[in-house]
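None of the figures in this text is laboratory data; all of them are computed from the coordinates on show. Given the structure is predicted, the values throughout are model-derived calculations rather than measurements. Cβ atoms are built from the backbone, for glycine too; each structure is taken alone.
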Structure 1
């Protein structure tokens, strides 16, 4: 039996990509492509720079998806999400770009990305992206990020 090679970043030192465009997202085969299930990634330390003021914006990004043939490799996802750190982008741009990039890479049955941004100027901005319909009978809990009341 031929040994499958590991994704390029798995098990290797990996510097932070300079930008989301430079980041390489890896995928691995889904060991259960015949089963409908949900996978979730919660990234509570997302940061991006405001393109107008240059000030940092902070968010919790929650990614839910029902895979088909592919799973996203978590280390490459962490590096990709961290690559936004020094970029100037609006909250809507970040959330939608993450969703579109994962959709193109994985071609999942269903994908949902919630961007829960901390308030600046007294107003939080929450952005949601969804592709496809949640499969019937698929249990997916709430994304677990409280509506704004100090987010605590």
Structure 2
């Protein structure tokens, strides 16, 4: 069975979503189905069909999250002590093209949020960074051409 690496924060995020889907969404959907059934003929009842579709989507997401949590390899990034960049690292990169520095954390696929400066270990940049050290040059293949970075530093928090 393939492992699904994620940080403690990523696991907490999935746990929270799962709890909401089971305790809140599932109950709201049950109520909506009951109310729609009370309206009579189910064949032409749009509310009933919409609620059943919402139920199917919700149950699918619950199963997906449970599967991910069952295969999760949770990494406590505060306990990592490594001389090279590995999963969970906060990496500061200097972009040659933009002449600026930016810091990212390498996280699991479900945690990746560009707005929060979190990139997936499976992304082109994430893959290029794994195993690098401070001062290394990193070239990322992108549709618009190669993008060049220099690793300014990294840490584990």
Practice prompt. Identify the structure, out of 1, 2, from whose coordinates semi-axes √(5λ) of the Cα gyration tensor in Å was calculated to give 27, 21, 12.
Written response: 1
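For mean count of other Cβ atoms within 10 Å over residues 63-70, which of the structures 1, 2 scores highest?
On the way: 1: 19.8; 2: 13.4.
Structure 1 gives the largest value of mean count of other Cβ atoms within 10 Å over residues 63-70 among 1, 2.
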Response to the item:
When 1, 2 are compared on distance in nm of label points 7 Å out along Cα→Cβ at positions 47 and 135, the highest value belongs to 2
Fill in: Identity of the structure behind -11500 (criterion: helix-only ellipticity at 222 nm (-39500 (n - 2.57) for each DSSP H run of 4 or more, over all residues; to 500), calculated), options 1, 2
2
Fill in: Highest-scoring label, criterion being mean count of other Cβ atoms within 10 Å over residues 23-30, among 1, 2
1
Worksheet item: A value of 2.8 was computed for distance in nm of label points 7 Å out along Cα→Cβ at positions 111 and 143; which of 1, 2 is the source structure?
Response: 2
Fill in: Test item: P(r) over Cα pairs in 10 Å bins from 0, in percent, for residues 31-78 alone calculated as 22, 38, 24, 13, 3, pick one of 1, 2
1
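Supply the structure label, taken from 1, 2, corresponding to mean count of other Cβ atoms within 10 Å over residues 103-110 with the calculated value 17.4. Intermediate values should be presented prior to the final figure.
Numbers: 1: 17.4; 2: 21.5.
Computed on structure 1.
From which structure (1, 2) was semi-axes √(5λ) of the Cα gyration tensor in Å, for residues 55-118 alone calculated, if the value obtained is 31, 18, 7?
Values: 1: 22, 12, 10; 2: 31, 18, 7.
Only structure 2 yields this read-out.
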